[in-house]
Structure P
Amino acid sequence: MKKLFTALLHIEIAMLILLWSYASIVKLINMPLTFSQMHNQVFPIWMADILAYAIPILEIALVLLLLIPRYRKLALWLSIALLSAFTIYIILIKLFLFGRIPCSCGGIISGMSWTQHLIFNLFFLIISLSSLIVYQKERRWRGTAA
């Protein structure tokens, strides 16, 4: 059973690394498009400008933290936080609380509706939560601090 959980953890970590790598690369490769897409969201321009830089930087940081076992727990908590923020934002959009519906543009999700985007985010949020639980179990089995 321990081997199964360890394998599951490695698969989930790899999925998160792929998610954050792809998301950051897509944004950084075409920063003018990233700015345009961020300006099409419901945020004030000054906030959109900050987010256009901050989000890909955070995504790269998550990849690096996930790759370093010592920082994996922190990375999982940060993944949960970022995916929760994205998910809450989508829910608010779906509830029509912003007065308009911005585009759901960008990268892997460019062809998705907001509902599909919500499901996608919930899937990776569950992966992050599962990874954190399995990570803590694995650490206990090895007798190291969780």
Structure Q
Amino acid sequence: MELNTCYVCGKDNPRGLHISFEPSGDGAVAYYRCREEMNGWPGIQHGGITASLLDEAAGYVPYFLGLVAVTAKLEIRYMQPIKSGELLTITGKPIKRTSRTIEVESTIASENGEIKAQSIALMKILNERQREQLGLGGLL
């Protein structure tokens, strides 16, 4: 995506995470090492950062399918604490699609495959007029 100021993926955001998502089958994948400045409790990543990572994975799934979508609903299960310095694999995959929405399952896993957090997102697919209204007309 060419959204260079995005907190999660924007290359031009000096405070951002600078995560690069890639297509993986019909989904998306990225890798991230939890940084200490992203902690909530000492040594543990803040849950809001975890939510942002899951949401971003969900957003890249429709994008890699040639769609622009926004999050309408995000349900998160926090299963294990994410520790500072831990290398994470972040994935998203489509699980259901209609003409106006796409449902995406996203996961964050440790190096050994242990699931740390999981989400189900309902993504609203934007039509051309909606993209223009949000200033996203040239995104695809």
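If helix-only ellipticity at 222 nm (-39500 (n - 2.57) for each DSSP H run of 4 or more, over all residues; to 500) is calculated from each of P, Q, which structure is the one that comes out at -27000? Numbers along the way, then the final one.
Details: P: -27000; Q: -5500.
The correct label is P.
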* Asked: P(r) over Cα pairs in 5 Å bins from 0, in percent, for residues 22-93 alone was computed and gave 3, 16, 21, 24, 19, 11, 5, 1; which structure, P, Q, did it come from?
  -> P
* Asked: The value 31, 16, 13 for semi-axes √(5λ) of the Cα gyration tensor in Å was derived from one model only; which of P, Q is it?
  -> P
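Supply the structure label, taken from P, Q, corresponding to relative contact order in percent (Cα under 8 Å, 6 or more apart) with the calculated value 23. Before the final figure, lay out the partial values.
Numbers: P: 31; Q: 23.
Only structure Q yields this read-out.
Readers should treat all values here as calculations from the given coordinates under stated rules, not as data from a laboratory. Bear in mind that the values here come from a model prediction, so they are computed numbers and not experimental data.
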